[in-house]
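The data blocks that follow each hold one structure.
Any read-out appearing in this document is the output of simple, stated calculations on the displayed coordinates, not a laboratory observation. Only a predicted model underlies this, so the values are computations on that prediction, with no experimental measurement involved.
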Structure I
Amino acid sequence: MPIETPHDAMYTAYCSGPLFCPEEAAGMSAIAARLEEAGFATFLPHRDGIEAYVMRLANSPLNVNLLRVRDAIDRAIFALDVYQLAERCDGMAINLNGRVPDEGAVVEASLAFALGRPVVAYKNDARAPFRGRDNSMLAGLYGTRVDDIGAIPHALRNEIERKRRTDASQAAPCTDELRRAIDLGRTIWRFLERLPSGRRRPEAAVKEIARLCREDGRRYAR
């Protein structure tokens, strides 16, 4: 599933990493900002994805569990991320800072690798299990690792362009389940793009996303 982007066009980067406290979210926002300053478009889950709505409800009396949509939202987050990696984004920057890598980010990097998207790792943290080195299975997912946040855009652009030179004619295999996730993710993304700025009434957005997931389930159950 190659992305048709002219050589001189803006690249889109998926920003992957921990985002479940203010410090983590700020770190991810800083990575996105550096990429955007260098001319990239970015997908930042807690700003652009379903997390922007779900996380607002996490400490609300009207939370995701009370809306009875947790399973659907899990499916929606997965599908949207798969779509971003498979069709919309040219590459990924993964933030490996932390005592252990964020498990969601590791899955996203694995998906990017399997889909043929280049991955650049950023790590400016002395904590690592093997004398400063990552687990071999994690290290195999990324092409370059940098310890300077300012080096991410240059490294990612190089990896994207190297990948296009060497793998331009190769497309990742697409199973029925993968295609289904991509299609659902695309539908959800188009819905999110239509929402007004300011993200008013996040509970209404969450309910609509859950409806789209249930509709998808019914369609494939027939």
Structure II
Amino acid sequence: MATDIDRALDFLLEEIREEVGATRHLTGCPALDDRVVDALRQVPRHAFVPAELLSRAYANHPLPIGHGQTISQPYIVALMTELIHPRPNDVVLEIGTGSGYQAAVLSRLVKQVYSMEIVEALARDARARLQGLGYANIEVRTGNGRLGWPEHAPYDAILVAAAASCIPSALIEQLKPGGTLVIPVGNPQEAQDLWVLGKNARGRVEKKRVLPVAFVPLTGTDEG
């Protein structure tokens, strides 16, 4: 028998499908891959939002998680996941762990997720939450995401869940040839756009602007 959560999730997934279709002329993505839809279905979003917001866990909009940060809109999580074209053997770097929801979705699609969060309290809570929920292929580190995580580079894909004023060079360097970087670019309270960067076999980077977005700023500096 379907539960309230099942019904809310079904409604959310249908909303996401409709929004993906409505923005296909911008994103070049006509529909979500079935694997991405399955990952969204498998991850309990209500486990990643504050207790006082549980009634809004399956609404298709971002929610505050404290420390001036948010859990991203489910459509944006789905789209960014789709845009990196995740494969089962991929190793992915995520910048901006937040509550851990995006990392959890990615973990269902790839071999390993390395996730960085600059706010120590959020990183600590996300690490405990993900471990408690049994996500064994996610490692969370507190640190400056603008510098990436060079110990595990190069990455098949890098996903950034905060807006940078410019694309950090360290992330481009840590992207594997043939890999994809998805990142929002723009300043706070100004226009932001989601960009997709691909690095070819020769190391040349091609950039594509996808669509307008609104993210919290990517903090930290380009120096260690």
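Looking across I, II, the calculation of log10 I(q)/I(0) by the Debye sum over Cα atoms at q = 0.09, 0.12 Å⁻¹ that yields -0.32, -0.59 traces back to II.
To test your reading of the models, identify which of I, II gives 15 for relative contact order in percent (Cα under 8 Å, 6 or more apart) when calculated.
On the way: I: 26; II: 15.
Checking each candidate, the match is II.
Of the structures labelled I, II, one was used to calculate Cα Rg over 2.2 N^0.38 Å, for residues 89-176 alone, giving 1.10. Name it. Source structure for this number: I.
Given a value of -16000 for helix-only ellipticity at 222 nm (-39500 (n - 2.57) for each DSSP H run of 4 or more, over all residues; to 500), calculated from one of I, II, which structure does it belong to?
Working: I: -16000; II: -8500.
That value comes from structure I.
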